[in-house]
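Presented below are the structures under discussion, each in the form of structure tokens.
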Structure 1
Amino acid sequence: MASAAWACRCRGLVAAAALAAATAAQAAVLPGFDQVRSAHVSSEARLLDRNGELLAEVRMDPRQRRLDWVAIEHFSPALKAALIASEDKRFYEHAGVDWQAFAGAMWDNLRRGLEGKRPRGASTISMQLVGILDDALRLKGSARTLGQKWDQALEARELEKSWSKAQILEAYLNLVTFRGELVGIGAAARGLFGKLPDGLDARESAILTALLRGPNAAPQIVGQRACAVASQVRQGAACSPIRDLAVASLSGRYRIDAVNLAPHVARKLLRNAGTAEWSTLDANIQRNAIDALQRQLTELVGRKVEDGAVLVLDNATGDILAYVGSSGDISGAAEVDGVIALRQAGSTLKPFLYELALEKRWLTAASVLDDSPVNLATPGGLYVPQNYDRDFKGPVSLRNALGSSLNIPAVRTLVLTGVEAFYERLHALGFDSLTEPGDHYGYALALGSADVTLLALTNAFRTLANGGEWGGTRLREDDPVPTRKRVMRRDATFIINDILADRAARALTFGLDNPLATRVWSAVKTGTSKDMRDNWCVGATSRYTVGVWVGNFSGSPMRDVSGITGAAPVWRDIVHFLHVDVPSMAPKPPQGVTSRLVRFEPPLEPPRREWFVAGTEVEVVAAKVEASEPSPRITYPAEGTVFALDPDIPAARQRIVFAARGGASGLRWELDGVRLEAEGGQAPWQPAAGRHRLVLLDVQGKEVDAVSFEVRGAAPSLQESQQQGGEQ
């Protein structure tokens with residue numbers, strides 16, 4: 001019986017040898033080590049900052065997960081020991097084929113075949129590698145044929161003639177599939193253990209080695225096999241911890257937590273697997289901007305605000321140094337890109353309006369503007385602008401009107417410059433989102449009724465910082481630096497920057513102590529859109545321009561959050577970070593700008609030194625103030641005004657304040673024949689739907705003025721508003 005078995009074994013060996021000889025001349029020509037390593041492509045694309053630091057990884061290949069090639073010196077000793085002990089004990093002794101193991105496996109497989117059992121392999125690491133490199137030898141079924149085994153053996157011997165043992169080991173561990181989509185030791189170590197290959201310990205190495213024989217086996221089976229591997233490396237290795245680790249690491253999701261500091265930029269720039277794109281971003285500035293935004297939004301919890309965006313530009317080059325498109329995990333719509341989303345600009349467009357008026361020499365920084373109620377006739381009806389604080393300051397200089405962001409003076413200035421002229425200026429500043437004709441926006445354009453992007457708005461303020469020279473921005477490091485062109489006069493932009501940097505000019509509305517008061521020189525403007533749906537803070541230092549938007553991507557209003565309380569703290573923190581070691585110096589006055597000590601008659605504001613475009617200087621500003629009190633009249637609302645109530649806005653936020661001027665101390669109010677509990681120049685009223693007649697009475701109760709107006713729609717009751725979150 002034994003002799004018959006031996007004869008059968010010999011016949012099998014002879015047949016195999018004959019087959020090997022017949023196919024030797026047809027052995028495939030395998031690539032060299034350097035060729036294989038160069039052809040390795042990671043499934044990831046990487047975004048780098050301007051200094052080469054990793055900002056984001058994006059998987060581009062949906063079929064496999066491969067990371068960068070790992071050199072053999074970065075394999076842990078435990079991994080190499082486990083692999084050799086389990087897969088190829090005589091790896092460093094044979095020349096590609098372990099003939100002793102090969103012959104034993106062939107004899108054993110003949111016996112297994114007669115018994116109907118699965119054959120046992122005897123492939124060395126070199127043979128397994130050629131099975132990966134040669135498509136004809138790649139295992140596609142349950143096992144290779146005898147002929148494929150011999151072809152493997154032949155090619156393994158050829159491989160070892162030109163490859164070193166270290167190169168074979170390195171290539172094998174970078175190309176072999178470990179589990180599921182994880183190909184290569186880099187992906188396997190990170191995906192299963194959250195480690196780099198050089199940090200793998202003995203237990204983890206045993207598990208990874210056990211996976212080579214059954215990449216998709218059940219965790220319990222892999223754990224048992226890993227115990228056997230560990231015992232081959234070191235007798236008496238504890239088995240229970242290995243099984244537990246195998247179950248824990250193989251049962252959950254993969255642990256490749258990709259770096260993702262700039263997801264919106266990554267989506268813009270990354271296209272191909274295995275590539276790395278250098279951006280203009282600065283990783284330190286990007287991290288700080290993310291932290292500042294998330295910190296502020298966390299402090300605003302309870303005020304119905306969850307989204308925000310930040311942009312930081314280099315003034316000289318237009319390089320984008322930070323691009324934060326959303327608030328990340330805080331947001332319910334983190335995929336939306338807030339840097340390029342269209343939102344209403346609020347008061348942030350006012351500096352460009354006043355610059356136009358200075359440039360045309362129609363106004364100066366000392367010109368007195370009237371901050372009192374105004375009703376403007378438009379094709380759509382009366383336009384009745386209000387100030388942010390629902391108050392009117394009366395005569396006020398342009399400097400204080402801009403610094404304190406008063407709305408009525410801005411609208412009056414737009415009447416002076418003309419809507420079309422301002423519209424064309426905004427287009428020249430890069431606001432391409434203004435796609436409708438100028439008259440579509442009307443006088444509300446002065447108050448930011450147009451939709452703009454944070455990118456365009458921040459770059460427009462960068463134009464102010466650059467003395468009126470506009471240039472595009474740059475996000476890819478190898479793109480050319482955009483050229484600049486002049487769109488505003490240097491003298492007028494200098495004066496606007498001086499106003500935006502003036503703390504005293506902001507005091508009327510914001511006081512002296514507010515988040516805009518930075519430790520370094522800066523010129524800044526805030527803005528809040530209608531119903532507090534968007535708020536902005538955009539401004540520049542001598543080196544950087546920073547833009548911040550805070551709101552909700554859904555468009556829902558915030559609760560009592562304005563530009564000064566929402567976006568401004570983020571802006572301030574970023575500016576302080578940018579200039580922690582770098583000074584920010586005020587710009588020097590350019591040619592064409594002169595300075596004069598001015599006083600106001602009557603003394604509406606204290607005397608001060610003021611900047612002028614050459615040729616517009618004055619030393620005495622004479623303001624027209626009515627010598628006698630005018631006749632009492634209703635200034636708000638105007639005759640025929642139609643109010644529309646929004647059911648989504650709490651009732652307390654939709655109060656109407658009736659206003660009058662002249663004889664304010666003795667005025668009385670009457671609405672629909674019912675006396676209002678208010679006296680003087682203002683009377684707050686909770687609106688109710690319907691047509692109404694408002695009457696102004698003098699101290700004797702005589703009617704001196706009356707208007708009719710209409711309220712449409714329905715707002716929630718005060719009780720409902722309080723149940724939804726209280727008064728704002």
Structure 2
Amino acid sequence: MVIGTYILALATVAALLSTFGYYMIARGNKVYLAASRWSYYLMSSLVLIAAIYMITLFLGNRFEYSYISHYSSLDLATNFKVTSLWAGQEGSFLLWVTFGVLLGVWVKSKAKEQLGWVMFFYLVGQLFLFALLNISSPFKMNQMVPADGQGLNPLLQNYWMQIHPPIVFLGYASTFVPFAFAMAALATNRYSNWVKLTLPWAIFSVCALGTGIFLGGYWAYETLGWGGYWGWDPVENASLVPWLGSIALVHGMLLEKHRGSFKKTNLFLAITTFLMVIFGTFLTRSGVLADFSVHSFVDLGLSAYLVIFLISFTVLSYGLLIYRTKSIDSADPGKSPLSREFVVFLAMLFVILSAFLVLLGMSSPLLTRIVGEPSAVDISYYTMTNLPIAIIIGIILGLGGVLSWGVSEWRELRRRLILPVAVAIVFVLVGVLLGVRNAVHMLFIFTSGFAFMANLIEVISRARNGLKFILADLIHTGAAMMFIGIIASSAYSTEEKITLERDQANHALGFNLKFLGAESVDKDRDMAHIQIERGSNIFQASPVFLWSKQGLVRNPYIKKFLLYDLYISPEELKTAGTQTSGATLILTQGQTGSIAGLEITFEQFDLGNHMEGGPLSIGADLSVKSADGKIAEAKPLFVVAGGDQPELIPAKISDVGKNIYLLKINADQGMIMIGVTDRDNPDEFKSTDLLIINISKKPLVNLVWFGLIIIIFGAGASTYRRLKEVK
């Protein structure tokens with residue numbers, strides 16, 4: 001056992017002692033107060049020490065640790081070595097519990113007369129994370145110490161992915177706060193103050209999880225090259241569902257705080273949002289989605305524990321809520337449809353419905369596994385179920401901007417509806433002029449435009465009173481803006497796949513393009529250069545091909561215009577000759593691939609004997625299986641004799657009349673590029689004459705980002721304001 005494991009074990013013991021102490025305090029035994037407090041401080045200090053120690057291990061290239069060797073390497077930049085702490089599951093759990101113990105300091109300071117029960121339930125949530133860390137420790141040792149690590153996935157070597165996971169896990173940690181106060185309220189049957197204390201953290205969950213969703217979407221958009229920002233992947237949905245739950249909870253808390261209504265609903269939402277975080281952790285970390293999610297983590301043996309914890313807390317929390325439900329009094333929420341209270345209630349209802357439908361879709365591999373062969377829903381399921389809800393929410397957001405608290409007069413309401421409805425009609429007409437023909441899309445544009453204008457009018461008219469008076473309307477304006485951006489960029493994106501021959505002009509989507517050639521920026525990166533013209537506007541696009549141990553990564557080039565993005569995703573670099581007679585393939589050591597009717601396995605490098613000072617000759621030992629099942633050994637050579645260009649000596653596969661060339665090597669990454677042709681001529685592989693790209697226009701996609709930024713800003717400002725009120 002190593003020092004890091006000892007630190008986590010001691011922190012777990014301290015957490016158990018603190019949990020027991022706060023339970024005894026909750027039962028009325030105040031003698032445990034000092035011991036509980038100092039146990040908590042010890043636990044928090046040990047967790048921080050463990051996190052800092054893990055970072056020092058990354059910086060020190062301590063590859064005897066399994067986690068370090070999996071996510072770092074000698075040549076990894078220092079900043080990525082630090083952020084590799086959360087590159088995998090075990091480190092993510094350590095980061096999560098670090099945020100949890102830090103937030104717990106605030107929880108402890110505000111719980112006051114309910115200190116015992118609040119801290120007991122809060123610490124039980126932390127014990128869930130401690131158990132994960134002890135079952136699968138980030139300080140696990142390798143049996144054999146590698147000379148170098150595997151390195152960080154190049155897709156994660158990105159600024160957005162440095163800050164995206166910490167923000168998401170901070171959002172997850174913040175959902176523990178309303179849960180603990182809600183459970184304490186149920187345990188003591190006292191409900192007067194928990195909403196006021198935890199409203200800032202419910203809003204903060206909206207802010208943090210929304211920021212995480214924004215950063216993850218933008219990372220996917222600018223890095224992965226598929227042209228989108230949201231794929232309804234179960235791992236993406238695992239953060240979306242708690243976000244929607246937090247949004248519903250915030251609105252319910254506001255109604256309870258100002259009207260005394262929805263007390264039972266808010267307790268239910270606080271519990272459910274917390275449980276959805278745990279359920280999302282189970283889905284994404286248990287391996288049940290391994291065949292259905294590109295992001296799903298491998299099973300670390302946590303499945304049974306996650307199931308036991310989830311079932312136990314579901315039964316305990318919902319059981320206590322049901323037991324107390326008759327004793328929870330609540331004011332009449334009001335039934336007049338011409339009131340802001342009523343539309344807030346409707347907003348809660350449809351946000352909850354959206355969260356439930358997304359949850360149902362992401363759980364389909366698990367649910368179908370119970371009755372037969374596991375299967376996932378098609379992405380169209382999410383669009384089909386959520387588009388009608390989004391249309392209704394657009395109407396609700398717009399009405400929320402024109403209705404008053406209490407009962408609004410119909411005459412005044414009609415006057416306030418005129419401008420937003422007129423602008424919404426203009427939005428639809430503009431959409432029709434630009435090619436919108438789908439009636440459902442027209443309706444969506446109308447309701448989104450209505451919501452945007454109704455809330456924008458409120459923001460402008462009330463701005464003179466100060467920022468705090470416009471935050472809700474500002475957030476709703478951002479949501480409407482985001483809706484418009486989503487429908488425009490996803491449903492009305494235009495795309496062409498074209499082949500560019502070097503120095504020859506081509507035309508696509510109103511742009512003239514010329515492929516200027518490609519260059520190797522470093523040993524792992526090839527950059528293609530494209531000159532693009534439209535009228536007097538001339539610029540150069542440079543999409544990137546990146547070699548990695550995980551395969552070939554393609555980074556797109558994005559040019560932002562006022563009304564759209566020009567999105568260029570590279571597909572392939574090759575020579576003119578390879579169109580008819582040759583083909584290329586990238587393989588990592590031990591990998592098998594198919595090319596030109598052959599199944600080729602890259603066994604290992606053959607470095608030959610260089611002790612006599614002759615030319616450097618590097619070979620690749622290949623196993624080649626032809627279509628008739630015959631297997632042959634092949635060793636193409638890459639010979640460097642001091643000149644600028646290496647000599648490529650092919651391996652001849654006589655039975656099928658093919659020559660295999662070793663075109664490029666990357667010994668550090670354990671990768672090669674081979675070319676297969678029926679000609680005895682390596683020149684066709686030596687220059688990159690052809691570039692295949694996907695070029696697309698993403699109309700109004702910036703409204704997605706601007707809308708989310710406005711939502712996040714408004715939620716952040718509202719969190720600060722509510723925390724000041726609590727203080």
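Since every read-out is calculated from the coordinates, none of them should be taken as a lab result. Values in this document were obtained by computation on a predicted structure and should not be read as measured data. Cβ atoms are built from the backbone, for glycine too; each structure is taken alone.
Out of 1, 2, which one gives 3.6 for distance in nm of label points 7 Å out along Cα→Cβ at positions 415 and 439 as computed from the coordinates? Structure 2 accounts for this read-out.
Kindly point out which one of 1, 2 the value 78, 29, 19 was derived from, the read-out being semi-axes √(5λ) of the Cα gyration tensor in Å. Only structure 1 yields this read-out. Structures 1, 2 were shown, and helix-only ellipticity at 222 nm (-39500 (n - 2.57) for each DSSP H run of 4 or more, over all residues; to 500) at -10500 was computed from 1. For the read-out mean count of other Cβ atoms within 10 Å over residues 207-214, a value of 25.4 was computed from one structure; give its label from 1, 2. Checking each candidate, the match is 2.
Thinking of 1, 2, which structure, once distance in nm of label points 7 Å out along Cα→Cβ at positions 343 and 639 is computed, gives back 7.9? Corresponding structure: 2. Ranked by distance in nm of label points 7 Å out along Cα→Cβ at positions 55 and 655, structures 1, 2 are topped by 2, which has the highest value.
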